[in-house]
Structure 1
Amino acid sequence: MQSSIKHLVKKVTLELIYDVVDERTKEIKDEIRSDYVHACRTS
């Protein structure tokens with residue numbers, strides 16, 4: 001029982017971390033694209 005609870009908590013924690021990383025990665029890509037488009041327009 002204890003082991004299955006630990007496993008469940010670990011799995012949920014990892015899923016939350018993956019969600020945060022995915023969201024941050026998307027934000028970074030959007031920021032890079034925005035900077036690139038801005039640089040192309042001003043050069």
Structure 2
Amino acid sequence: MPGYTNKLVHTFDAPGTYQILCMELCGIAHHDMINEFDVTEAAQ
């Protein structure tokens with residue numbers, strides 16, 4: 001949705017690469033909106 005930001009807070013059990021999918025039915029090619037991000041260990 002233009003101008004709107006969804007926020008999600010999640011605590012991961014382990015570092016790794018995780019895939020995320022679009023969570024809003026936003027329009028054409030909604031099903032193709034896939035991305036990934038890396039979770040690393042917290043700095044000590």
Structure 3
Amino acid sequence: MLGWGAVVIVESIKKERDIVAKMGDMANELLLSLLNKGRLKL
């Protein structure tokens with residue numbers, strides 16, 4: 001059924017977005033910690 005396929009696609013997109021968001025948060029935290037340690041001037 002077309003409807004079920006659409007639901008599966010939407011759910012997979014949501015999962016990918018969650019993963020990307022978590023990776024982004026981790027990258028931000030890592031960057032902030034590096035900035036705090038090194039007091040880098042951008």
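No value in this document is a laboratory result; all are computed from the given coordinates. Quantities reported herein were computed from a predicted structural model and do not represent experimental measurements.
Tabulated data
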quantity: Computed 1.46 for Rg/Rh (Cα atoms, Kirkwood Rh) - originating structure among 1, 2, 3; calculated: 1
quantity: Identity of the structure behind -32500 (criterion: helix-only ellipticity at 222 nm (-39500 (n - 2.57) for each DSSP H run of 4 or more, over all residues; to 500), calculated), options 1, 2, 3; calculated: 3
